[in-house]
Each structure stands twice: as C-alpha cells, then as structure tokens.
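Asks: Pasting the structures here.
What follows draws every value from the coordinates through simple rules; no lab data is involved. No experiment lies behind these values; they were computed from the predicted model shown. Cβ atoms are built from the backbone, for glycine too; each structure is taken alone.
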Structure I
C-alpha cells in the first residue's frame, strides 16, 4: 500500500520460518544474480499458497514526499511500469471509483463532496522492498516493490455504507483513506518476470493519535488467487507488511 495511503495510511511477524544462509544464488529460482551471494528461501506456511513480507526503511530528504500525485510520476508507473495504455489507465480509474462506491458507498456523481480522489505512486526513496516471497530465492537486499494506484481521502467525518458499513453505516474520521492499486515487484535478475498483485482496501486506513497507521487490504494474484495484506506504518515512515494467499485458512 503505498505510503501516503500507506503512511496517511500499510503485529507484524511474530515468527517467520525461513531456510536462509550464505549460499550462492547460482541455480536458485528467482536468484539475485552473480553479484549477490546471500539469498533466503521461505516456505509458505502449511495451508497457504504464498507468503510474502515487505519492509520499508525510508531515506527521504527533509521535506521530500513519500508519494507523488503529479501526472509525470503517475503516468510513468501506470504506463511504463504497469504497461497500460492511456485508455487502460482510464479504465483502472473507473474501476477504482466503482470499487469505492460499492465497498464504501462513496458517491462520485456531480456535486459529490466530503472526500478527495487522486492517483498516486510511491516514492522509490521509501525503499519499499520484498524480502520474503515463498518458494523463491530472494537476495538479502530484497526486490523493489513499485506501488501505485488511486486513493480516496475523507475531508470530514463520514458514515460509510456499501458492503463495508451496510445499511446502518460505520462512521470514520476525517483523514481516513482507501486505496485501489497494484504492487509490481521487480524480480531480479533482469529478464525475470515481475510479480503483479492487485490490492484494494478491505477497510479504511485510519491513523492513530500517536501517528501509527494500520492497514488491511484485499489482494488478487493470477496464480495465487485471493489474499490479504495486513501491516503497519510508523511515523518515521517504516512499513511492515505481511501478505498471505489466501487471506485466512
């Protein structure tokens, strides 16, 4: 989940069973390449198809944003990284609005108010990386997670309906956000297939008074099926994100 919706928004792992060591990447599935000598291979916990862990330790300069919403950065993510045409990007925007309407009851009709809607992409300096992808040899430097999509941010306390709040509704505070987008994991070595995971908010992303933010997103992967991303972001920008397919057993 990106940082602004993952900051203004993304406990984490009590125990992770991995087979790790200072082994050569030669011949490993999804290996890092000849210049990397340490890889870790994790097995998915029993009953799960896939298990991933993302971490972020930002190196942002003072005043540098954790995410971008300008057309240049957004278009680079959508068109260059995700490989979509402008028409396909427009289609994704409409899918996002439809999801926010169906899940949270938000009205995008003329004269709608009480929230903002925008496209976003995470700043690479957030250093969002996948360090565990079950069944794959991931280098100890991780694989970059390119993260972008669309977000809603509430500008006032709002009673949300849709499949989330139902007919009675659930009130959430101003500043809460919801996201709809994609993780694109840059698997190395060059030429390897990227890992594409779609995400959408299962519940609003609400910051606490101490600045910590937790998130719960529904996921879809073409082979692993439905899953969940559940994690936390701290005021310093650190993110811990645990992903499973399926979401629960």
Structure II
C-alpha cells in the first residue's frame, strides 16, 4: 500500500477467519483511495472536505462518523465506536445513492441492512464504491472508476489519474440547460465535440499520446454513449452500425 514516504506491506493472519482476511483488503482500499485523494498531504483539520474520506466516508481526523455517509471498514454509517458492525441504531444515510454534493437519496437503516456481520458489511460497502459507468460528477467533472486504482495502481499513477477525471463533463456551465444534439456522422461528431469541450481540453487530446485517450473512457466516453443514444438506436448509432461497428463502446 502506498504511503507518504514509504510503502506498507499487508498479509493474512492464517489463525483468523475470512472476515479478517477481507478486512485486510478493506484497509488496502481505504489506504489507496486516501493516497490518491491526497489525505497524506492535507492538514488533518481539512480531512472532512476531502472527496473520499470526508464526503464519501463521512469522517474526519478522529476516524469516527461525523456525517452518516458510506462509512469505512471499522465504522458503518450508524457506528458509535470501532468495530461496531452490529449497532441497531437507525440513521439516515445515502450509502446506496451517494453523490459528492450530498444530493443522493437517503434512507433510514441500521445494521439489519448488512445482517449485523462484519464480513457482509465489508461486501456491502465495496458494492457502493463508485465503479465503472457510475454517472457521478464532482465540481463539473466526472468521477473516475475508483476500482481502477485497486486493479492497476501502477498504470493509474503513470497516467496521473485522480478520483475525478481531468475532462470536464460536456453540457456543464452555459450549455447545461440546452438539449443535447446528436451528430449525424463522424465529421459531425468532431465538430460537436469541439463546440462542447473547453479549448484547452481539445488541445490536450490532440497533443497527448494516443494511449492517454483511455482516461476519457469512463468520463467523457460514458457521457457520449448515454447522451448520443448509442445504446438506443440513435442516428449516430445507426451510422456506426451501417459501417460494421455494432457495440456502443
């Protein structure tokens, strides 16, 4: 696991059970996402403002839950202490519909939601970590697939990825309330992208290596797929289909 000045190595205690083994991985995930989000480089009093630890987890420098968000390995959203997986106290939490701006739907729940068990809590928590095609955005930019950092940390670091995509989400700002235009062919696609995207973003795409275009797959790419109707038989999807390109991605 990455650290500010060193690496940490974790391993299994084979005298313990499956829950403790999965908890090892939970701590690895937390450590990696905190590292990517810059917690080690952020003053402790500012941790509640961080995207992962403050807004997703709902914690601060104490590790306790100060806002019933999604919690972390030791603290479910309703926990009152470390390892409090069986707490019957109800809280309003947005864990199943988390949005960075706090606009997600909250629901009243206690430990019954995950069976009051540590292992099922770990599984439930991981199921709510933003993944592929999450459709979420923060400060006008799409969230990346956070599991990329767990699946291929080295590649993510080489690409200088963060929890949020570098690409601005099309249709934000002045164009936010306008109806989405669906291009009719490939030339029209490029013209529309040039209109939608910031000039510096277009310049970055043109000047960067082709391999870096993968960074736009789960942000800009997902937006284009969904809003240009590539799943739904739009004129753009038909244009591709007629040329032997069948899959929306």
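Asks: When mean count of other Cβ atoms within 10 Å over residues 108-115 is computed for each of I, II, which one produces 15.9?
Replies: II
Asks: Here helix-only ellipticity at 222 nm (-39500 (n - 2.57) for each DSSP H run of 4 or more, over all residues; to 500) was calculated and came to -3500; which of the structures I, II was it taken from?
Replies: Working through the options, I get structure I.
Asks: Computing Kirkwood radius over Cα pairs in Å for each of I, II, which one ends up highest?
Replies: II
Asks: Then there is this: Upon calculation of mean count of other Cβ atoms within 10 Å over residues 60-67 from the atomic coordinates, which of the structures I, II produces 13.1?
Replies: That value comes from structure I.
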